[in-house]
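A.B. asks: Next up, some structures in structure tokens.
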Structure P
Amino acid sequence: MKDRYDLPCNIAQSLNIIGDRWTLLIIHEVLIGRTTFNEIKKALEGLSSKLLSERLKYLEAQGLLTATLYSEHPPRYRYQLTESGRDLEDVFHALVLWGRRNLQKCYKKLVHRSCGHEVNIAYHCDHCQRDVEDLAVIELATESSQPPTL
């Protein structure tokens, strides 16, 4: 895939990897347990075999998926998320919550398994050991702007 965004921004750089059509949906299918080409293809109506194959190879090259051969004739693979791929689960949860609040027709909600009530995302500070609401996104210092080390 070609990088579309040449911006010093985490969102832009993340979209260069996962922002193509079908990519997040493919990752989501693997996350929920559809791990073979045919299972993913069947679940995502309208996705061509060629494009699915391209996306799976790309996601493997980007380190989000691994492929394990489970049949040699014909060659068939089972896909698993890497740790980096599994980290996208929080993104999916955020999209479910956003959809619950903003879509005219909502299909899912995020609930606490034990009691069945809806949940929200909380941000936790490991240093303070508490949930926080006063968040800020700050730029990281670039190597050229950091003071030299001795």
Structure Q
Amino acid sequence: MRKFLVVLDDSRECLNAMRFAAMRAAKTGGGVAILSVIPPDEFNHWIGVGEVMREEARERIHAHFEVFAKWMRDRQGVDPELIIREGEAVPEIMSQIEADSEIGVLVLGAGDDRKGPGPLVSQLSKSSGSLPVPITIVPGDLSKDRLEAIT
């Protein structure tokens, strides 16, 4: 089964990327893999404090994931899987793509402010010619109706 890999983070544009991935998966018989990357600098504390912070980050990710997963299951009939990695975002995204041969498309949300599309879109689009899968970049300001029409 072909999977759409989408990155779960705290950005506003993440929402449209999630919606797009779920809608495309539902219409094509695919799946959705949701990747959340915990940056290593969050745990540069004493060992005990770092472990507590790591666990709190995982709990936040699971809670955030469940909101998206419920919508995907209820509205799109797609049961997403959650992958949590620790490290720098771009190398971890690339490692996940290499580790899972079913991933067919990377879906990213683009910011809609003057700062640009966001760090992931900027970094990954620079190397898009050598990526093992295509990237779909979903504009952050697309309406739900427009997303449905596109998918």
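No lab work stands behind these numbers, since they all come straight from the coordinates. Everything quoted here is computed from the prediction, not taken from an experiment. Cβ atoms are built from the backbone, for glycine too; each structure is taken alone.
A.B. asks: Hey, distance in nm of label points 7 Å out along Cα→Cβ at positions 71 and 103 derived from one of P, Q reads 2.2; which structure?
C.D. replies: Clearly, the read-out refers to Q.
A.B. asks: When you work out relative contact order in percent (Cα under 8 Å, 6 or more apart) for each of the structures P, Q, which one comes out largest?
C.D. replies: Answer by largest value of relative contact order in percent (Cα under 8 Å, 6 or more apart): Q.
A.B. asks: One of P, Q was used to compute Cα extents along the principal axes in Å, and the result was 50, 35, 33. Which label is that?
C.D. replies: Comparing all candidates, it corresponds to Q.
A.B. asks: State the single structure among P, Q that was used to calculate helix-only ellipticity at 222 nm (-39500 (n - 2.57) for each DSSP H run of 4 or more, over all residues; to 500), giving -14000.
C.D. replies: Q
A.B. asks: A value of 17.4 was derived for mean count of other Cβ atoms within 10 Å over residues 23-30; which structure in P, Q was it taken from?
C.D. replies: It traces back to Q.
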